[in-house]
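The data blocks that follow each hold one structure.
We did not get these values from a lab; they are worked out from the coordinates using the rules stated. The structure displayed is predicted, hence computed values, not measured ones. Cβ atoms are built from the backbone, for glycine too; each structure is taken alone.
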Structure P
Amino acid sequence: MPKITIIIDLKTVTTITTFAEKGTKLSEVILKSPHSLDMPCGGAGSCGKCRVFIPPEFSASLSVMSSDEKRLLSDSDIAKGVRLSCLCTVSDDLTVMLESSDNINNIHTTIEGKNNTEQFSFAPSVKVVEIIADKTNYNPTLENQTPDIEWLKTTVGLTSVSLSALKKLPFMIASGIAFNAVVCGDSVIDLTYNHPLGVAVDIGTTTVAIYAYDLCTGEKIGSLGEGNRQRSYGADVISRIDYCNDTDKLNGLQSLIAGQLNDMAYRICTSDDIYQYVITGNTTMQHIAAGISPSKIAQAPFIPVTLFGCAFTPCDLGLSMNQSGTVYFTPSVASYVGGDITSGILYSRLYDNDVLSLLVDIGTNGEIVLGSCDGIVCCSTAAGPAFEGAHIRHGMSGISGAIDSVSIIDGKVYYTTIDNAPVKGICGSGLISAVSALCGKIIDETGRIMDTDEMDEAFSHMVDEDDDGMVFILCKNENGGDILLTQKDIREVQLAKSAIAAGIATLLNHIGKDYDDIGEVYIAGGFGLHVDKSAACNIGLLPKSLEDRIITIGNAAGMGCVMSLLSELERGRLEGIAKNMSYLELSGNPFFMDRYVDEMMF
């Protein structure tokens, strides 16, 4: 059995040693280690992102490079020893070096919300009643034979006590120390000397954010965000669904996300004190987190197993928390409009607006909501994973070194990178900025990169031609490894932006309104917070007429999830939002189809 040494950090020479059967895909070996791969295609061999370096002396320890692998790698990459881990198999002992950019846990995540200062009443569904058994309220005698359970029920004013609480009750009474009865619904679910904690979780397709709170005081204990470890199994929900094609793989992804939540929570609070999780996310992410097959979501007529809005027990989910607690999943509306959107609506207060408002969450699955206090309609449009870096030659997630803005001034290309780090590729916000900068200068209204004789001479040095046709040179590297924007990349942007723009237009047409009727436009999510509004409007991702009405609200899903953790009233509102929203299916909608084609133009 070949021995595989994985170098995960060249600076510190941190390595992992493992073993694998001959013929095993290298990507499968790496994913079994405590490391993630950036593999947007889920191992289908189409994205070219799962790059690894193989020292020359180990080149014969892998299968011969296939034509598909050669097509996805440049000659300079091949000369350096780069291989694509999902397209090669292990045949002998091997040392492999991972690219630092492959660590998707380093994705910059937006944890907090923005532009919503409204307060809400603190009244969580998991409550605390402080108790002390002294002579003033606990005085059993030969004449007073009241069992302890009846005394406890009378003290807290409830009719039910869990077995867990009963087991602790005699010892806590005997201690003479004040303790807390943890209450949920009409039952005492546990007894503790500590303050119970609650955790809100936003499971995004790309990132995960968690927030821990003291359920006695409402005080925030801490928050944390990082890349979703499931991303190695596909950048978009369809790839994840395709991967979950059998029970073992589904259970593997469920265990992966449960383990990630446990790891993240451990860093900010004590797991035994967690009595409630509230989990939000798109419908697919929620199905996987609950261990429920999402397969029907990808098959017409796209019916999910559940739309949630319910609670489960911790033992079913593998979460490290007090096993007397509960795990609540926020309600979804449809297969492609999940609890993250209903949570975002709750946070934005769109449902309570007098004026018509638009909420857009731009991602691989673009969710669009239009409404006011008079009613809400929503839809979902398949924008694709281009803005997450997938299907873009040098695309990447929002990690250190990703180009996040581009401008062309006086015939020169200027760009910035996340953390001002050396350039590694381009993320979604940089992609939109770059395409906007090219419009009218290097690409025409159809999205075609012009020939040099068609453009101003000042821009001709910025383009070149390779096997894929005309390319725009974002960053020139004399030693090879230029960062390019290809014609195919621009087409991917056109597909994504036209899907969002056509979805907005279709909702407006559905309710008989126009852009002028919209009072506010809320852009939710981390991507929306970082994208340049002017550039987004310039390429037609959002209507130009709405630019001055755009409000970025950050992680609205996470903030709405926190609200439903800390307030029963807000949770009731959340469930009301999901129940009363109407969903417009776009597949087969003739207006959407026509508008989708129209919106391709820049």
Structure Q
Amino acid sequence: MKVVRIGGASAFMVDSITAAAQLLTADPVPDYLIFDFMAEGTIGMMARSRQAGQGGYANDIITFHIGPNLPQIVASKVKIIANAGGMNPKGCAEAIEAMLKERGVTLKVGYVEGDDILAREADLRAAGTCEMFSGEVFPEKVDSINVYLGAFPIAQALAEGADIVITGRCADSALALGPLIHEFDWGMEDWDMLAAGTLVGHLIECGCQVSGGTFTDWDQVPDWENIGYPLADVREDGSCVITKPDGTGGLVSVGTVAEQLLYEVSDPQAYIVPDVVCDFAAVKLEQIGQNRVAVSGARGYPATDSYKGVASYDIGWRATFAQIIIGMDAVAKAERQATAIIERGRRLLRGSNFGEFTRTDYDMIGAGSSYAPGRQARDVREVYMRASVDHKERQPTELFMREAFATMSAMAPGTSATISTSVTAITKLFLFLTPKRGIPVSVTVDGVASPATHHEGRRFDASSLVRPANPAATPGNVSDEAMVEVPLIQLAWARSGDKGNLFNVAVIARKAEFLAYIRAALSAERVADCYAHLVPEGSKPRVDAYDVPGFSAINFVVHDSLDGGLLVSPRADSAAKGMAQQLLELPVMVPAALAG
């Protein structure tokens, strides 16, 4: 049976420059290498790059990934798929072609256009387009507007002979699904295959997060220095084996794959991408060898009739000032210092006839500032105090930053000279849905452009899904005396991650027999209590719980909890990477015999 091997060589724009070279040493060498550069946090940066005439694309694809590895890429006939085009896929493709010509290498470069719909700004506003989560109205002025395209244009570019395919904003998983559509001739209505291929892409597009990176059992993951990047060996039926190159560090296990599988998917039975609606609830994971996990069982439903869109716009400037306070009462001293310098900044603004700061914040890193107040530490001997102020104009934030240096000699004893400062633009994202109909997509290969075909889809109704039974169960004939309390981490793996202003926390039972007790302990209400400190005092976040019986898991979605999201919030954990760590400390009652 034919097997297509795909390597996940980049999870974000500044991921390791060692990944491509490592994957090219695998035996066998991958047929494709995929590079995911377009994280949501990258969008505003790309838009500013375009406005400044600096390309608007990720030049790293040339300087760090293709360029240094070109001889091996050519010799092994590996094809490259990357969304490095950012706001300018054509410009990125032309830069790659210029580099190839300079080196005397003949490879066909293709690119996909159509995701950039900035020209439709007025139409979207006139249509009453609202933010898909909050319901906010369309912003007055934006810097970029892009839709998430699917995998079929990538497959078309490959069919037309491209060796390298560059896209702008597309679904991350489409980078792998496109080659699979091309290799296996999957059609637009092969829903189960498209869902399976999407799952492959989802597992490997985050690089080594599936091969041991950020894994709950971090102490069991060897050799971070040489952590292995993922390989997916995919069959025509959509099943795959996730592995990594021999001789590399890291770990591929049911646990590492399960954590990545639920990472940022929200509803695992309705994971919506442009080409298909995926149902992962019945997916099976099986350890079939050392660092080899078999994945099967994804199901698909017809694609929706909308694209997800994202607009970026600047809402002002932020100055962030941080320093280390050392000694007795370090937290108390740092808190007073933070409030004092912010108040001094306010007085300076009033004296300069600037308007007030639009926001001020401070936190104490090292004292548990990311945790609920009752779980924070006061008795520490050093703390990293970080204070920030926001303003609509840049000059007031620079004034604050200039004055903040005075804290070294004017305030708390033990104030170190270790200082970090930054003034940055604050970019906000506006997520929305827009009809696929009427958005033209084109594919250009070797200078020849052609329209891309795509499925216009239909409306999807999540209420039509058959939900699995809640596995929570009363312990039956187990007496209260036979029950013991253990931390969740003893029973489960967990991973969390942001998606706009919400985050996911996936909890996967280490053994299937643990699941009922975990589910009984982790009601949506209790999870909301755990994260109540993230929302205004006196309220709790809304939490949805989704059961995933295929591999004994639960996925929690915690809504309106990230203070505006990654690019807006000044919190230490604005990307929610540590939220699972907090949940893993919760106590769970289990039979003593199960607790070991």
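For structures P, Q, which has the highest computed value of distance in nm of label points 7 Å out along Cα→Cβ at positions 347 and 515?
Checked P, Q; max of distance in nm of label points 7 Å out along Cα→Cβ at positions 347 and 515 sits with Q.
Given that distance in nm of label points 7 Å out along Cα→Cβ at positions 443 and 587, derived from a single structure, equals 5.9, which label among P, Q identifies that structure?
Q
Going by Cα Rg over 2.2 N^0.38 Å, for residues 131-186 alone, which of structures P, Q comes out largest? Intermediate values should be presented prior to the final figure.
Details: P: 1.09; Q: 1.51.
Looking at the calculated values, the largest one is Q.
Say we calculate FRET efficiency 1/(1 + (r/R0)^6) of positions 35 and 579 (r between Cβ atoms, R0 = 41 Å, to 0.05) for every structure; which of P, Q gives the highest result?
Q
From P, Q, which structure was semi-axes √(5λ) of the Cα gyration tensor in Å = 38, 33, 24 calculated on?
Label of the source structure: Q.
With distance in nm of label points 7 Å out along Cα→Cβ at positions 211 and 419 coming out at 2.6, pick the structure among P, Q it was computed from.
The value was obtained from structure P.
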